Structure 1
Amino acid sequence: MTRPLSARMRPGLLGGASVLSLTMVAVSAVNYGLNVVLVRLLDPAQFGDVALAITVVLTASVVAATLQMVASRSVAADPASAPAVRRVLLRAASVAGAAALVLLGGGAWILADLLRTSSPWIFVIIAAGLPVYFLQAVHRGLLQGQLRFTRVAASYAAEAGVRLLIAVTLVMLGFGPIGAALGIFASFLASAAVAWTRRPESGSAVTAAAALGTAVASASMMLLAQALVNNADVVVAKALFAPAAAGAYAAAAVLCRSLYFLAWTVIQVSVPLLASAATAAARRRIILVAGGVICALGVLGAIAAATVGDEAVRIVFGPAYGAATVLLVPSVLCATVLSASTFIAAVDLAAGRSGTAAVLLGGAVLQVPILMFLATDPLSLILFQVLTMTLTLAGQGVLVVSRRMRRLTLRPHAGELHPTTPTVSAK
């Protein structure tokens with residue numbers, strides 16, 4: 001029998017969760033640092049090829065993150081289902097990996113001609129790594145669902161470290177974008193080697209298909225919304241504004257997206273903890289702690305943007321990006337509201353519901369025409385995004401409150417269906 005979360009919430013577990021969060025922050029810093037190094041080592045055309053390869057990986061990461069989060073939630077909620085969850089999700093990862101290999105690898109020469117890249121082998125190398133990437137995401141999720149956070153952290157550290165070492169070394173040796181792509185491929189192998197888990201020796205061979213389907217739907221909607229909100233505004237800015245204004249907006253977005261990804265580390269750790277919580281009181285404590293951390297990140301980010309934002313922009317991007325300074329505080333506000341909305345969807349995911357994730361995706365889709373038709377400059381673009389995300393958060397709040405009120409109104413009726421009656425002895 002699995003021990004309740006309250007029995008497992010001791011320093012070792014909390015320390016592991018902290019290690020995972022800090023490791024993911026460090027991994028984000030390494031990835032940013034890698035981009036800066038590659039900018040200095042490559043000419044603009046070559047870096048454009050590398051940026052395209054990274055974009056492909058970021059697109060594929062939506063699939064990988066969905067597999068990881070579903071595995072994490074499912075195993076944490078029902079440890080006995082681990083064999084079935086592992087089998088089903090590895091099969092799904094294999095199908096997704098094969099499709100990526102055929103479409104991206106097989107179409108590499110067409111894509112290279114269409115996107116004017118220096119070599120089709122960039123796409124071939126990335127495509128060869130994606131099946132491993134998807135499979136290791138399932139194994140990471142299984143570890144996370146078992147609350148083995150230190151091992152998950154080690155897999156992230158291995159991925160970032162190998163990517164940095166191999167990519168920079170090969171680029172310095174003159175392999176250019178191909179070297180960077182090989183670094184990405186090697187990082188997938190390193191992460192998989194650390195995260196790989198054996199088939200569970202015991203446990204139920206059957207899992208609830210409906211529960212797994214709900215988890216897949218909820219995680220998919222949440223992660224698609226995240227990708228849409230974090231990228232659509234930059235595309236709209238590029239389409240609507242002059243290059244200098246669009247570049248300033250992109251610079252502010254890059255800085256403030258880092259705040260969202262800090263909050264994302266908290267959300268990722270929270271899902272298995274919430275799913276495995278044995279009591280409502282334990283769930284409330286996790287929600288309060290995680291929600292408090294997310295709010296604190298937003299407050300600290302806003303203070304930093306208001307006080308040292310101008311200096312940060314000059315240091316990171318240079319004086320040419322001074323117009324980005326005025327966008328930092330509203331961008332932080334947007335990132336904070338998005339983080340809060342994503343966290344509410346994650347709480348629903350852990351509980352086996354998908355309603356608030358659907359609201360989040362609806363808001364993410366709605367923001368695109370609003371930004372396209374109403375924004376007139378970069379500041380109005382981010383303010384409309386803040387408005388859309390705030391309305392989305394409010395919609396989620398209405399759904400949560402109405403759900404709670406429905407439970408409260410049904411509770412007395414449930415008692416009336418089974419009234420207590422005195423026992424009558426038969427004579």
Structure 2
Amino acid sequence: MIARWNKALAALAACATIVGGLSACGSMTNADGQAEKMTLVVWGSQEDQLNEDSWLQEMERAFQKEHPEYDITWKNQVVASADASNLAKQDPTVAADVYSYASDQLGTLLDANAIGQVSDPTMKQLKRQTKGSPTMLQTVTGEDGNVYGVPLAGNTWFMYYRKSKFTEQDITSLDAMLAKGKVSFPLTNSWYLPAFYMGAGGTLFGEDGTDAKSGVQFGGETGAEVTRYLVRLRNNPNFVNDKNGSGLAGLKSGKVDVVFTGNWDAAVVREALGDDWGVAKLPTFNLNGKPVQMKAFAGSTVYAWNPYTKHPVAADQFAAFLAGTYSQEQHYKMRSVIPSDVEVAAIPEVKADAVAQAQIDTIAEASVTQPSIAEMANFWSTCENFGNSIYNNEVTEDNAADLTDKWMATYKHLL
């Protein structure tokens with residue numbers, strides 16, 4: 001099915017020209033010269049389509065203006081990006097023509113044949129938008145090496161801190177901050193814990209996260225040394241395990257000076273710390289006397305098209321438009337959504353946004369693409385269990401190597 005629609009796209013894309021960063025095809029008119037009539041069903045977040053002046057409706061009007069060869073009736077439906085794959089895989093033939101999805105769902109969508117590969121013009125746009133930021137491109141790259149959709153916004157976590165406690169140099173080092181203040185970190189959360197192992201060179205499913213046979217590689221002597229570091233971190237009197245919101249609560253009460261979370265908690269942090277709030281990309285940690293950069297999982301919210309659509313060219317073009325440079329700039333201005341587009345990231349408003357810069361810097365310099373293949377489902381609970389073992393003092397510096405190897409052996413059975 002995907003291959004068939006790609007052939008249709010390839011045949012029609014030959015007439016595409018680039019207009020304001022959009023793929024346009026002037027031949028898509030009826031025999032009488034009238035614009036091609038179509039209905040496009042679009043899934044998006046509720047916040048993006050609250051009323052006729054919302055971002056999605058504005059972008060639909062802008063797209064129609066750029067594409068007079070189409071006469072489009074829009075049918076917008078509220079489906080959050082986190083829910084798109086569950087709905088689409090049930091019956092992709094009745095799913096939306098264009099939808100947003102969370103990049104960690106790409107494997108599910110591919111297995112269901114519910115997502116279309118981007119056209120050549122869209123790929124050209126995407127390469128421009130992600131130039132110098134390979135992580136964002138990787139988030140939409142499937143196991144087969146092909147690309148499915150265009151990132152609208154990045155997703156990762158970084159660091160907030162109490163500015164009066166630390167110097168600008170301190171915040172580059174986790175160990176320097178531990179020497180001066182209380183550091184809260186979600187040690188028992190499997191989305192956060194891998195940052196230490198991945199920073200030290202550990203991999204999940206190969207270098208690009210798409211090789212299931214490579215499995216989880218956090219072991220060996222380096223992995224054991226990371227585990228020993230985490231045992232020492234657990235035993236540091238300035239360490240606080242962040243669980244069930246305790247980090248943010250501690251920030252507000254004054255019992256915590258550093259938390260690790262994402263842009264979704266920016267307002268809470270600012271309210272807790274007032275003018276004393278600071279934000280930065282992830283720090284390094286000291287491993288055997290050398291600074292090692294922590295690396296967070298990074299993903300994206302993506303717009304893509306359904307290969308079962310009756311209008312593949314228009315659907316591909318509109319998905320690309322919704323995540324294009326103009327649309328991302330408007331998304332930021334209207335809803336403060338941090339862009340993934342490198343050109344939008346460079347505009348003055350975004351450059352002046354400290355939270356946006358922390359996220360952008362972390363994705364560019366301190367992240368690993370979160371794998372989207374189906375085998376990733378077997379990663380989370382086992383990782384969480386190991387984090388709990390460290391926190392509960394079951395893992396010690398003496399048995400760190402043995403228990404890290406046993407942790408890795410568990411994945412060999414699961415995968």
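FYI, it's all coordinate maths here, none of it is from the lab. All figures in this text were calculated on a predicted structure; none of them were measured in a lab. Cβ atoms are built from the backbone, for glycine too; each structure is taken alone.
I have 20, 35, 27, 14, 4 for P(r) over Cα pairs in 10 Å bins from 0, in percent, for residues 317-372 alone, calculated from one of the structures 1, 2. Which structure is it? Label of the source structure: 1. Looking across 1, 2, the calculation of helix-only ellipticity at 222 nm (-39500 (n - 2.57) for each DSSP H run of 4 or more, over all residues; to 500) that yields -29000 traces back to 1. Each of 1, 2 could give FRET efficiency 1/(1 + (r/R0)^6) of positions 69 and 253 (r between Cβ atoms, R0 = 25 Å, to 0.05), but the derived value 0.00 comes from 2.
With respect to distance in nm of label points 7 Å out along Cα→Cβ at positions 117 and 309, the largest value across structures 1, 2 is given by 1. Looking at mean count of other Cβ atoms within 10 Å over residues 125-132 for structures 1, 2, the greatest value goes to 1. With distance in nm of label points 7 Å out along Cα→Cβ at positions 61 and 269 as the yardstick, tell me which of 1, 2 scores highest. Biggest value here belongs to 2.
Source structure of the calculated read-out (relative contact order in percent (Cα under 8 Å, 6 or more apart), 19) within 1, 2: 1.
Can you say which of 1, 2 returns 13.6 when mean count of other Cβ atoms within 10 Å over residues 37-44 is computed? The value was obtained from structure 1. Computing Rg and Dmax of the Cα atoms in Å across structures 1, 2 gives 23.3, 99 for structure 1.
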